[in-house]
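Read-outs: derived from the displayed coordinates by stated rules, not from any lab. Just so it is clear, the structure is predicted and the values come from calculations on it, not from any experiment. Cβ atoms are built from the backbone, for glycine too; each structure is taken alone.
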Structure 1
Amino acid sequence: MTPYDDELIKVAGLLGEEDATKIVTSLMKLKEATDEVIANDSGVRINIVRKVLYKLYDKALVSCTRVRDEKTGWFVFYWKLQPEQLDAFIRSRKRKSVDKLKARLEYEKLHSFFTCNKCSNIRLPFEEAIETVFKCPKCSEQLVECDNSKIIDELSKVIQKLEDELSD
């Protein structure tokens, strides 16, 4: 297996869990096949095979060729992996992640946050804390201001790491 094969299997797992990895592994072996052949080879039900193939097709990780069956007149789809599209897919996902992380970073920079010392999962921005008169909505304890500089630093580091990877 090549590094691309390993990455393709990981991506398939993210998109469709265990069934998708079986389908991609089957397609690696078969090179090009119909959904029925893939279902027989992978042991995955045909409707799940089709669902996963369409997901992979939407991400341009597989391609299909449509051929009309001479006997039945029906179209038969032959599926094949496109490992050369994997890099573009990963880069696209990283760009989306960077955008989301930048939005979160901006939110963290623009807000002050308050937490409850008793309830560890309560963290409110100033606007919400003032609505509750700085009392915890769960236990009514006094909210205290928290320092979010560590969160800002971590978000900045992750964004920088992803941007460095994208510039390579």
Structure 2
Amino acid sequence: MGAIGRKIVSNAGLNVDELIDLLNKAYSDEWLAYYQYWVGAQIASGILAVNLIPELEEHANEELDHAKKLAKRIVELGGTPALSPEEWYQKSTCGYLTPKDAEASVLLKQNIQGERCAIEVYNKLLFLVKDKDLITAHLIRQILEEEVEHEQDLENLAHDFQVKIPLCEEKCHCAN
């Protein structure tokens, strides 16, 4: 545990334990996003699949990298990353959209929805820490940039293949 780092964050006016909990929620989201992308790349079918699979594989690797970085920051603040998939489901804000339909256009819509949720989560987290915890803010800003890029990558594929993506579906599970 980084005692001085934790003290600096606390002295800046943040409740460190609450911050660790929020980081654990994001960490859990990242693990579920990693798996959602990975499994989607394994099962994708249809004409769009050949273009979607490499994007899903790339995004899966980046989501795993986000989880690693969040885990490191959680430990630096004296916390413990969520240790089991059951805990990921419990803590997750964005959840896991089971790919019940392997059609690439359906997977594309699900993953855009997941990215939009992640963007909301990281935007709120950045707003919370931006003037109080520069290390976490830097990390969150980097992840947010990649999540925005992911959404754009997927929206570009949707546009190229004329897949209609609503701003937020009726049963949107975006962060509250």
Origin of the derived value 10, 39, 32, 14, 5, 0 (P(r) over Cα pairs in 10 Å bins from 0, in percent; candidates 1, 2): 2
For distance in nm of label points 7 Å out along Cα→Cβ at positions 61 and 117 computed as 4.9, the structure of 1, 2 it came from: 1
Identity of the structure behind 28 (criterion: relative contact order in percent (Cα under 8 Å, 6 or more apart), calculated), options 1, 2: 2
Distance in nm of label points 7 Å out along Cα→Cβ at positions 53 and 77 from the coordinates reads 3.9; which among 1, 2: 2
Origin of the value 1.00, where FRET efficiency 1/(1 + (r/R0)^6) of positions 13 and 125 (r between Cβ atoms, R0 = 30 Å, to 0.05) was derived from one of 1, 2: 2
Parent structure of the calculated result -19500, given that helix-only ellipticity at 222 nm (-39500 (n - 2.57) for each DSSP H run of 4 or more, over all residues; to 500) is the read-out and 1, 2 the choices: 1
